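Below, each structure is written out as structure tokens.
All of the numbers you see were taken from the coordinates with simple rules; none came from a lab. Being a predicted model, the structure only gives us computed values, none of them experimental. Cβ atoms are built from the backbone, for glycine too; each structure is taken alone.
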Structure 1
């Protein structure tokens, strides 16, 4: 298994809410940024050009993220299914765990509007990040 795939996130002023920290909904965007970088770097794909859908996403918040914090998202494959990939995330702010998350992304056939098997090339590359093995 490879080390987690790491993405650095820049906290923007617009991410901050009235409580003076990153709004909880923005964490979902941070996960999406990490997923997009993972697809680009590991699968050599653009996330906006692949037929996948998010079937489930769950976040556990541990501590707030503030403007100016150094944020990174570590991503691993938690489970590799026939048509889906479960991704596990750890979000760090100044090297302190700020959140853990999990998402299930499903390969999708637009014509049949149903799931389809993950491409073989993806499966090979994803297995290097699969922590369940």
Structure 2
């Protein structure tokens, strides 16, 4: 079952250039910045009510985020859905005919287990399943 919209991922060219809009104009609290080497990105999480906004800055030209920005420009990249038991959810989603980019969960930002659904199966939207240990 989907628990919530955990976060909305936004692809940006530069965290430093993008953060002032979110922190000063929108006045969203910055929760932290970290690098996810496996995805070749630096991410900044901002609190937005009961959800979060995740800014994703590529750290390499080979980053999926760099390719996204090159192809589509900066902007919304994905919607992350909070789940319990991500492995079970992946199996249930695959049984419904949805193609997964990640058939097995992998470690993402904030030490979460994540897996992406392929946009070809979801009406062109990129959805991420996100299972977190303990409390946010």
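Odds and ends about this structure:
- Entry that produces 1.3 once distance in nm of label points 7 Å out along Cα→Cβ at positions 78 and 110 is calculated, selected from 1, 2: 2
- When relative contact order in percent (Cα under 8 Å, 6 or more apart) is calculated for each of 1, 2, the greatest value falls to 1.
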